[in-house]
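Computed from the coordinates by the stated procedures, all read-outs in this text should not be read as laboratory data. Note that the coordinates shown come from a computational prediction; the quantities given were computed from them, not determined experimentally. Cβ atoms are built from the backbone, for glycine too; each structure is taken alone.
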Structure 1
Amino acid sequence: MKTELFTHGYDNQNEDYCIVTKQNGGTIVVMADGMGGLSLGKEAAQCVCDSIRDYLGKNIDAEDMWQKAFTYADKELRQLSLAYHSNMGAAVTAMMLFNDHFEVAWQGNVRLYISSNNELLQITTDHVMNDGYGHKLLTRCLKGCGLRDNVPHIISPLQEGDTLYLCTDGFYDVLATETAYGKFPSVPDEGRFNDDATCLTIKY
């Protein structure tokens, strides 16, 4: 398994955060996107990633593992928000990768794609709505105020030659028209990005 991380920061800042760590016979991957309009997006994204990674590392076989991991991260984010006296939030997608399959769970709009047999498929679905004025609003995220009881998660097989793309909206919005050939460019042109953009490529 090979990984490659692309990041671009709008105005030299990037409020995305990503963790890749090997634990319990697999690899934990978490990516979060600090919410625009709220304070300390980078800190919120890091708190969420660290908390989910820590929970999964200690409770890999727990019943209802994903719901509990995200709930734990939401509570940790609340404590951080109180410490900073700020409203904080993040969208997040987390994965456990194994030799022949992966598990993924998410809240918000950090997307996971898979390129397999020359076909690119989006695995996650966005938790967003249109506000009627040309803006998209998150309908689910971590904000330190509790979660619904049905954090979505998927288990899917992997085979040699598959490539996973975990990316934030600043990345996939720009490349939306460039996926007709079944894969993302390996080296994106940073000049095209007008927002935070992060993509982790995982090749099997």
Structure 2
Amino acid sequence: MTNIPTRLFAVLPHQVPAGRAADCLRAAAEAGDVAALLLRADDEGRHVGARVEAMVALGRELGVAVLVEDDVRMVVAMEADGVHVTTGPADAAAARRALGREAIVGGECLGKRDEAMRLGEAGVDYLALDQRLEAGGENLFDWWVEMFVVPVVAIHPAGTGAIAELARRGADFVRPSDDMWSDAERAREVVGRCMDAIREGADK
């Protein structure tokens, strides 16, 4: 799959039970090129250590980078691959200082150009953008792809038609539909269709 430029960035909602999440991730990794798994925090901004530990171990087995949302200490404690920062450039820069260059530090931008640029300056390894957002009279995702070299994640869950278009527009990573967490069979189906869509987009 190394000839396919766009890869999958799976996002695990906190309410999905750990056992089902593991089954779905394994099926997804068998069906396609899942580059990363983001573990979302609960509504209070917390993570369950045992859940993170289990997903990190599975990610290591499957070759999927596991990222923890907004919790550098959990990243260190569970030896996760990195942190996904949703709280702004200052926290992204602090995470980079705390974790060093070996860990992944990603930044999620809520839709302002200056925030996106400051995240880039903070040293993030990727910028996560809602691909639907507009800023300064143009699509923020397209503006970033055209102007910057930091990889971009289309963080809003996308169906297959949208994924083909995002691949054509230069997305480095796309997020599959959250239907992939229904069960293992559905995960395999969703990811398989995503891979077909990426190939379609790359051929255009």
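When relative contact order in percent (Cα under 8 Å, 6 or more apart) is calculated for each of structures 1, 2, structure 1 comes out greatest. Largest in mean count of other Cβ atoms within 10 Å over residues 94-101 among the labelled structures 1, 2 is structure 1. Of the structures labelled 1, 2, which one yields 2.3 when distance in nm of label points 7 Å out along Cα→Cβ at positions 150 and 174 is computed from its coordinates? The read-out was computed on structure 2.
Between structures 1, 2, the calculation of distance in nm of label points 7 Å out along Cα→Cβ at positions 102 and 118 yields its largest number for 2. For which of 1, 2 does distance in nm of label points 7 Å out along Cα→Cβ at positions 14 and 46, calculated from the coordinates, equal 0.8? Computed on structure 2.
Which one of 1, 2 has distance in nm of label points 7 Å out along Cα→Cβ at positions 54 and 126, as calculated from the coordinates, equal to 3.2? Answer by label: 1. Where does the value 24, 12, 11 come from, among 1, 2, when semi-axes √(5λ) of the Cα gyration tensor in Å, for residues 70-157 alone is the thing being computed? The read-out comes from structure 2. Kindly point out which one of 1, 2 the value 15.5 was derived from, the read-out being mean count of other Cβ atoms within 10 Å over residues 110-117. The structure behind it is 2.
helix-only ellipticity at 222 nm (-39500 (n - 2.57) for each DSSP H run of 4 or more, over all residues; to 500) computed as -14000: which structure among 1, 2? Computing helix-only ellipticity at 222 nm (-39500 (n - 2.57) for each DSSP H run of 4 or more, over all residues; to 500) on every structure in 1, 2 gives -14000 only for 2. FRET efficiency 1/(1 + (r/R0)^6) of positions 86 and 166 (r between Cβ atoms, R0 = 25 Å, to 0.05) was computed and gave 0.40; which structure, 1, 2, did it come from? This value belongs to structure 1.
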